[in-house]
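Several structures are given next for inspection.
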Structure P
Amino acid sequence: MAVLQIENLTFRYRGEKAEGHAAHRVGESSDSAPARNILNYINLAVDAGEFLVISGPSGCGKTTLLRILKQELAPIGEAEGTLYQQKGLKIGFVPQNVETAIVTDKVWHELAFGLENMGMNQSQMQRSVAEIASFFGIDDWFHKSARELSGGQKQLLNLASVLVMQPDLLLLDEPTSQLDPLTAEKFLDAVKRINEELGITVILVEQRLELAVSLCDRLVLMKDGTIIFDGAPSTCATSFKGLPAAMELAVGLTPAIRPIPVTVKEGRKYFQKLQVSQALQPEQLKDTRARKLKDAGAGRESVCLSAKDLYFAYDRKEEDILSGFSLELRKNEIFGLLGGNGTGKTTALLALAGALRPYRGKVRHEGVQIAYLPQDPQLLFSKETVREELGLAGGAGPKKTAQAEGADVKDLLVRFAMEGKDEMHPFDLSGGEQQRLALIKVLLKNPDVLLLDEPTKGLDGWLKEELAALLKGLKADGKTILFVSHDVEWAASVADRCGMLFDGQVRGVSDSASFFKNNMYYTTAVVKILRGAGLSAVTTADALEELLGMLAAEETTETADGRKKPEAGV
């Protein structure tokens, strides 16, 4: 039975309703100027107990759709169509920005806050809080201050504080965007337990699909405000950036395959069958990734920014966040710094940028200009419009600035799908659009060294590729980039070298191919799928290049032995 059903839903943030159509006003619109539809004729039914994942490009309407489902959070604008919800349906909402979602000072108070507002009696409240804390293993930090928690703990607390009110439907808006891979996996496993053991219906909006798709019953893909796919993940052959590696590999190698492998385990079985059917031998495989990295590293020797034995604590009475932190950045390279939530990655960037002063150690830079992109893009916004933020000349077109990959302001707006946003207030942009605007502002400073804190947060697969191409172009122009990221798939596609921050120090620095191939957990899904196969690839693109080359070579070899080529269902 459907707990909610949407029929022909259209939504616009501003503007009058279309002629001849009755409009249900979601919020009061104060501007009658015409505007494009954010949602276009959405039809969607969700059954009780389902686990639904929704994904799509930044700005395609995912968050808007999610907020429309919860009346208290419905955006201001106009909607046409029908939205049916089961009578008495209780809806819980977990937003993307965990920092703004936590409203009290202590963990236990945050868990009780919603129940207090519901008027629950003290005895029942204590029992409910104790039960939810035990379910999520919050016992050890139950009495802690919320500000002391790591990012993963804050997100788990946010989820628990919603679930303690016993919703029937749980809405989650990109909850893993600021979590490291291991914490994200634990968080999504908790959501799956909630769905399976408590019967709570789940709708999860997510860009990082590697883990989420393997857990869901249905996958919904959106583009330009419309649904382009709705069904079981194993039937999805849509060309869509960011799908799990097993799906991309299988469809790229054998397009007609059904069902499509979704999980890493299914991907390994698929590849093993492919190896047997094609008799692929490791010694035949091209060393594509290693060769590319060797070529990219030529001539990159001089150090332009370095840190030596940095020690830093926000309070001298607390443990050091950085403890003997040392790092050398070479001119004309892209360096990826990975690590768990709360390990000090942002602190390290701030120290390198000169925004924090370590009490011991030295940061050296040889007269280079450094620019820093914070994790919260709103920190960079101070103007009323995007046009003003970027210094565009009113009515005279874009003002030329220092070039980033040979691009002017207008070029960057187009590249990052921000054209037409000139007159919007920066705070009215979606999370992904705010991230892109902040990145454009930083790039326009034409820095020698670019420090990026979670630059892919809120970006879809296409924009991640654009960002990777842009950073590689900047590197070709002699720039140096250091980024912090939890997105290991993207990090593997763009970084020349990588290291892991642990216990206040950078560990295991090496070229990115060696870094990811030698890691067991902080690695890509492709490495997990192809482990032991003799391939050098750490990304889906590299794996497809190597394997398609192998398969093409096999087709031209002598087939007198009667060896059978693989069928679609390999």
Structure Q
Amino acid sequence: MIRLDSISKQHGSQILFLDASMGIFKGEKVGLVGPNGSGKSTIFRLIVNEEQPDSGQVVVERGVTIGYFSQDVGEMSGRSVLEETMAGAGEVSEAAHELHALEHAMADPAQADDLESIIERFGHAQSRFDTLGGYALESRAREILAGLGFRDEVVEDDVGKLSGGWKMRVALARILLMRPDSLLLDEPTNHLDIESIIWLERFLRDFEGALIMTSHDREFLNRLVTKIVEIDGGDITTHAGNYEFYERQREIAAAHQEAQYARQQAMLAKEEAFIARFKARASHAAQVQSRVKKLEKIDRVDPPKRRKVLEFDFREPPRSGEDVVKIEAVAKAYGTHTIYEKLDLLIRRRERWCVMGVNGAGKSTLLKLIAGDTQPDSGKVTVGGSVKLAYFAQHAMDLLDETSTVIDTLRAAFPLATIGSMRSLAGAFGFSGDDVEKSCRVLSGGEKARLVLATLLYDPPNFLVLDEPTNHLDLDTKAMLMKALADFEGTMLFVSHDRQFLAALSNRVLELTGEGVHVYGGGYTEYVSRTGHEAPGI
């Protein structure tokens, strides 16, 4: 359906692709992976003709429709959420507009003389609308919006009132409603909660066209993709299988390349040592010349690509008391919406609680109550003795000083630390070399999240309260964070939509539902096993 033939593409001095090729066929589900800035989003823009290759060609089969979801959703206002979703449904949406215009024309006395031809056109338009499934369009739109977490009252309200994250969901709903032949999805799970991610996973599993996507959600990739296309260093390499299989194959290939390179380097060193030793001796001239020619003809093995591994090790935090947080008979409401009536909870030292619940159940509110960002309407929240709390809020990135650089931000947070230790900290969170001089204004969402996490974790707390800490983090940074938190000696309370993160780090589950609060001993994996679902409401 889609081919990239020998394409080359350069942005400024950076070469993204050099004589690279890939192909996507009907029914394939492809994961696009590679380091940040390697050109994954550029692939999408090339396919939809928003950019052109410097050389080579991009071929899309005639008649193939493409739905492209990117992180840039543009302005939305003046229509309801439902109308905005339906307006982007492609050909069926155009047919609906034509029908609507012809209905007005039939009712217009000024066009009475043309009524017969209008009725004929209306009949053709109605038939086309019906063939395209237009009469089921609204019900399908409502179903998709519900799957992405929209309540009925929001669906009828002005789309302009929504936050950026919810507008992203509307943009995604529009693309899914299109039912194109090929879906291009650039980080579709970024602004979704776990319930919506699981719904989207099921939707895409049943999608019969070609799917190409990027995602920082390892579990999402593993469950969906049948092929991995890796972009790195100007090359595009295709691997069969899911992300987990690709990782294993990449490790095997890297080990093979390392061994092959080492063998050749040893052989070259031996030959060069012989040449250096005997080049001045006339008796060995023929042998020396023979070996020189041999070396000139050898195909040199490329040195193995060294993937940059992010590593951060916690220093041991101070010990807290056994009772870290005690919540007693807490009530909390926003207007007429009651979040909790009589919530009781005890969090003890070294417990790792993940909080589950549908939208509006009070997950973030619980974290804010414990962090002191909001107060209960009644009841008590008591933080225990010697507790040193660090709170990562969803809006934490918005609080960064945009006029400061990365290194300035770290030095302001830790004025007594040496510049060397701050550069090491920046490097552990993916800011190396000149990256430390980047202004916070130009940082991506993932870079801002990494910087905030660095300021939280350097001076180790003994109680971490984390609200969606993996939002915007790439797979490598997420892996580093999970490894660091697995060795963390303190207590944790967190909300996350990442199932791998939940399974790796929790040993208690607090489930908030409309019927009450449920506590599960054991982590997220045990919770799924006991309840039979991956999230409340699924």
Exercise. Once FRET efficiency 1/(1 + (r/R0)^6) of positions 246 and 334 (r between Cβ atoms, R0 = 41 Å, to 0.05) is calculated for every structure in P, Q, which label goes with the largest value?
Worked result: P
Exercise. Out of P, Q, which structure matches 1.19 when Cα Rg over 2.2 N^0.38 Å is calculated?
Worked result: Q
Seminar exercise, completed: With distance in nm of label points 7 Å out along Cα→Cβ at positions 86 and 198 computed for every candidate in P, Q, 1.5 is reproduced by structure P
For this session: Using the calculated result 15.8 for mean count of other Cβ atoms within 10 Å over residues 102-109, pick out the matching structure from P, Q.
Result: P
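Computing mean count of other Cβ atoms within 10 Å over residues 150-157 gives 14.6 for which of P, Q?
Traced to structure Q.
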Seminar exercise, completed: From the coordinates of one of P, Q, Cα extents along the principal axes in Å, for residues 158-269 alone came out at 71, 29, 24; that one is structure Q
Seminar exercise, completed: helix-only ellipticity at 222 nm (-39500 (n - 2.57) for each DSSP H run of 4 or more, over all residues; to 500), calculated, reads -12000; among P, Q the input was structure Q
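Bear in mind that the values in this text are calculations on the coordinates, not laboratory data. This structure is a prediction, so every number in the text was calculated from the model and none was measured. Cβ atoms are built from the backbone, for glycine too; each structure is taken alone.
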